[in-house]
Structure I
Amino acid sequence: MTVELARTAAALAPDIVRLSGVRFAWPGRSAFVLEVDTFTLSARERVLLIGPSGSGKSTFLSLLCGIVAPQSGRTEILGSDLTGLGAAARDAFRAEHFGIIFQMFNLLPYGSVIDNVLLPLSFAPGRRRRATAGASASQEAQRLLARLGLEPNLVRGRSAANLSVGQQQRVAAARALIGAPEIVVADEPTSALDRDRQQAFLELLFAETSAAGAALIMVSHDQSLAPRFDRVVPLADIATASHQGPSYVGPSDQ
């Protein structure tokens, strides 16, 4: 499905994300298994996914974004069934349609701030076209960084490794938002911030996703954030997590 057709599907369909009957197991002597009965996300909706550490939040996000494919079930995003795509096709789809703010930010440590923000556009021609519709890609990156509160003197020349945690967070958010992807996924993005900075960051994130017409799904264990979202979904209400076997060493939050 082309980028243009996917965006049309998003405008016409009430749900842009639908997981149904999904089952995924991490391999190992004792596999961590996550089963999702059903989950939906509507266009422009803001959803907070709540769950304690080890409950399977990271596995759920990996399934949602097509990083991994389930052993059974369907993962439909913008009208496309990701479970029918190979790994390379899922990667290309994710680059075009998802903006992801990772918990540890995953910035290129020796790349400049601008290099990090522009990185998704190298793999997503549709996002590049949208990012450059009114200005150059570099100018759009600078606009987003300024809107997110990064000081102008940090934008060029400074490597990401030399930024504070709060500054890295803003760079990661700009990278996720550039090119207006339809779905923004944020994995515990405020966990390292104090309450005031947390609220300020959420205001900026909400404003930018709203301006881009994007849906937002944010993962957290902090239930005090619930009033800021359209819908709060405890992971335990939509998914069952279990271990099979005597022992297993795997992802820290599965």
Structure II
Amino acid sequence: MLNFRNTSIFFGLLIGVLIILGPLWVVIAALLLYSFLLFLGSYFIQLGFYIRSICSADTKEKVIAFSFDDGPADQYSSEILDTLKQYEVEAAFFCIGKRIPGREKIVMRIMNEGHLIGNHSYSHHFWFDLFSSRRMLEDINQMNDMVRALTGQRPRLFRPPYGVTNPNLSKAIRPGGLTSVGWSIRSLDTVERNEDRLFKKIMKGLRPGAILLFHDTSKTTLSVLPLLIGTIREQGYSIRRLDKMCNLQAYD
């Protein structure tokens, strides 16, 4: 299994031997390859290189899950909730803690309308992945404490900011009792402004057990959501809440 521990042991032994026996350029090449693998492991959450992350359900049943990141937001969160309610869809919302003050009603609506609230960190800091494990855990716990104070529930599902994982994050989420959640279809709706291209991208990647990543800050997602839900269902798929589809415990 390709993971951080096994890869580090292998390259540690390999580089040790090369330092003794090999020319310098071979040692440098091995170091560059090792660094490249660490980079891939950090930025592709599906690899499970540092942390095992739930990125899809292991099923042949035609069922998928919607997830939304980066809310609650003044624009589009409530409208997306309206659409989900209209089409009777339950989704997962991975919220950012610092965006909750002043938007508590949106968070309570997420909970009361049967959706899941997940942890997307408190700060969603640009340099979050460079934090120490202690600082990461403090940030994550600050978000969880805020949700628990508001809803009475402490989230157990965590989506790393930007989807980046590393050894410090692995150390941080273990004592917190959290489950890392990724995705199998990334809509890129924060940059995609064309509704047709967004729709086609999602439909092209649709598979049983897929976890779709959207943002409830995206006007494009809001616009395409009714067509997307309708077409997904026409193709025989049902949309299930992420924790139910993957058999996960959503809260403590």
Structure III
Amino acid sequence: MAAFIQKVLEIVQRYWPLFWAGTKVTLLISLTGTVIGLAIGLLVGSVRAVKVEPRDGLGARVVKRLVHALTSIYIEVFRGTPMIVQSVFLYYLLKPVFNWKPTVAGIFIVSVNTGAYMAEIIRAGIQSVDQGQTEAARSIGMTPMQTMFLVVLPQAIKNSFPAIGNEFVVNIKDSSVLSAISVTDLYFQSIGVAGSIFLFTQTMTVTASVYLVLTFTTTRILGLIEKRMGRPRSSFPASQTVPGNPTF
């Protein structure tokens, strides 16, 4: 055990610049992808929360059903396929068009993947807002757009914050699959180090420790933010968190 720990410390001392470089790429992709994914989720989730009402005209009903169908396809495809498959498919499919670098492609892939999950999280958050809030806003003359963006969405985001935060934690770990398209993240750098010194177990011990520090720190920060927002901390993963009812 002492020899194992010594090897681990030697790897950290010798190769820490590579681990640090990979960590910065991992944080860049996971944070940027989560923010853009949240924006996509807000748009798609808001659209999916709009119901087809009896008073809608024929054109409005057709447009709503078409948009619902398209957003459903988007969500089912990106939630129903592995991110590693999505990354390889989209990277090589769109490379002739955008001629993009792996890091840019990685941000795009994480963003659209996260957006599919965020859409359902936001939709659930919107549905958790009491219908009386919408009726009260409409009764004072607010338009449907004003009601959604000024009344419903702020409460929906607050209700959904635990799941939104957990998506960031998930992205920190899941970004490792982007090594399939040569993104130089933490996992990619670790594979390079392990392959050069043939000490895979010791190297992956360092890698796992870095991921643990990142996720542990992130969950503690998110916990503090949730506490400041007046919500109890949630330990559920993003795919299982169901926003609760707001307290008034």
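Given a value of -10000 for helix-only ellipticity at 222 nm (-39500 (n - 2.57) for each DSSP H run of 4 or more, over all residues; to 500), point me to the structure among I, II, III it was derived from.
Values: I: -10000; II: -14500; III: -26500.
Label of the source structure: I.
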>> If Rg/Rh (Cα atoms, Kirkwood Rh), for residues 144-183 alone computes to 1.01, which of I, II, III did it come from?
In response: II
> To which of I, II, III does the computed value 16.8 (mean projected area of the Cα convex hull in nm²) belong?
Replying inline: III
>> Between I, II, III, which one scores greatest on FRET efficiency 1/(1 + (r/R0)^6) of positions 152 and 200 (r between Cβ atoms, R0 = 41 Å, to 0.05)?
In response: I
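All of the numbers you see were taken from the coordinates with simple rules; none came from a lab. All figures in this text were calculated on a predicted structure; none of them were measured in a lab. Cβ atoms are built from the backbone, for glycine too; each structure is taken alone.
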